[in-house]
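Structures incoming, each one as structure tokens.
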Structure 1
Amino acid sequence: MNKIVSFLKEAYAELSKVVWPTREQTIRYSFLVIVVALVVGLILGGLDYGLTLLQNYILKNYGR
């Protein structure tokens, strides 16, 4: 039981040292993550679509 109390006290002490982001920073970083995820998704989706078209072209013209 003593170890649990000690752990909780140390965890609370560490959390009090954390510099939490402001509301504006949180909103800005969240928006940035969403935009980057959308851009990467569009790039990967376009690449997948293009490679699918290439594969179908190759199989249609050079497949057996």
Structure 2
Amino acid sequence: MCETNVFIEKDGKQEILMKDVISITPAGDKLLLVDLFGEQKQIKAEFKELKLLEHMIVLSPRD
């Protein structure tokens, strides 16, 4: 499987934002995350780090 977990970094700490994400698509000034079950979440954030071997994506909130 190719799903990954997406984290948001706030105040130097990483918190899980969404599990089993299969797609991240730019949507205007936001990112649209879709998980394995079709659940969707939009967040105003930018990529901070992608750890592909660990199946982990870290986002930073964008103002």
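Given -31500 as the derived value for helix-only ellipticity at 222 nm (-39500 (n - 2.57) for each DSSP H run of 4 or more, over all residues; to 500), which of the supplied structures 1, 2 does it correspond to? So the calculation was done on 1.
Looking just at volume of the Cα convex hull per residue in Å³, which of the labels 1, 2 belongs to the structure with the highest value? Don't skip to the answer; put the middle values down first.
On the way: 1: 145; 2: 74.
With respect to volume of the Cα convex hull per residue in Å³, the highest-scoring structure among 1, 2 is 1.
As an exercise: distance in nm of label points 7 Å out along Cα→Cβ at positions 36 and 52, calculated from one structure in 1, 2, equals 2.7. Which structure is it? The read-out was computed on structure 1. Taking distance in nm of label points 7 Å out along Cα→Cβ at positions 4 and 28 as the criterion, the highest value among 1, 2 goes to 1.
Read-outs throughout are calculated quantities, based only on the coordinates presented, and are distinct from any laboratory measurement. Predicted model, so just to flag it, every value in this text is computed and none were measured. Cβ atoms are built from the backbone, for glycine too; each structure is taken alone.
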